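Visitor: These are the structures, in structure tokens.
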Structure I
Amino acid sequence: MLATLNEEPVGCGALKCHAAHGEIKRMWVATSARGLGLGTRILLRLEDLARERGLPLLRLETNKALTEAQSLYRRNGYREVPAFNDEPYAHHWFEKTL
């Protein structure tokens, strides 16, 4: 999904569907649009899409430098879990039961 502000792209996120869970990928919000709640809105919309598809669990990973993203996920009910993939740039793995 793509978030726009004044017809300009300022955020995005994707839902990758697996048989037993969904995976949130490529969450991003432009520096110029941070603080407007777009990250939360994108995340909640991706959660709604996962529910519509009957996915019981969402997973995601993030880099240690993305402290704002880590806070966003924790605020929205994601809990840190052991690594579930071998993504080389990931340092934190999260999941949330829907």
Structure II
Amino acid sequence: MQHLDMNKLKEFSAAGFVKNELVVTDNFKLLMICFEPGQSVELCVMSRSTAFYIVEGTGEVIEAGEAVQVSDGSLVLIKPELERQIKAKSKMVVLAIQYC
């Protein structure tokens, strides 16, 4: 069993979003991404399916040009091989789960 205190793992930087890999296996990756308002992840394409769970804050998730507004408790599922991006409107914490 592995126990993580998510509140202690939050880390923010004015220089850019902070991405921490919490768990990495051959077919699963769990990341925490912390954003200051206005920060974003560049457009990218992943070979794995991805789930973004918004722990706190507000922003938007974009998949293949389609944007959805997100806030605390939102869960967005992204298909593999599609362009995606996350943008923070407020201070935001996201759990990103990449899986096969």
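Visitor: A value of -7500 was derived for helix-only ellipticity at 222 nm (-39500 (n - 2.57) for each DSSP H run of 4 or more, over all residues; to 500); which structure in I, II was it taken from?
Guide: I
Visitor: Let me ask something else about it. Figure out for me which of the structures I, II the number 5, 18, 28, 25, 16, 7, 2 belongs to, where P(r) over Cα pairs in 5 Å bins from 0, in percent, for residues 32-79 alone was derived from the coordinates.
Guide: Structure of origin is I.
Visitor: From which structure (I, II) was distance in nm of label points 7 Å out along Cα→Cβ at positions 16 and 40 calculated, if the value obtained is 1.6? Please report the intermediate quantities before stating the final value.
Guide: Numbers: I: 2.8; II: 1.6.
Among I, II, the structure yielding 1.6 for distance in nm of label points 7 Å out along Cα→Cβ at positions 16 and 40 is II.
Visitor: Can you spot which of I, II the value 2.9 was calculated from, given it is distance in nm of label points 7 Å out along Cα→Cβ at positions 64 and 88?
Guide: II
Visitor: Using relative contact order in percent (Cα under 8 Å, 6 or more apart) for the comparison, can you identify which of I, II gives the largest number?
Guide: Checked I, II; max of relative contact order in percent (Cα under 8 Å, 6 or more apart) sits with II.
Visitor: Just checking, which of I, II has the largest value of distance in nm of label points 7 Å out along Cα→Cβ at positions 56 and 72?
Guide: Largest calculated value belongs to I.
None of the figures in this text is laboratory data; all of them are computed from the coordinates on show. Predicted model only: the values in this text are computed from it and were never measured. Cβ atoms are built from the backbone, for glycine too; each structure is taken alone.
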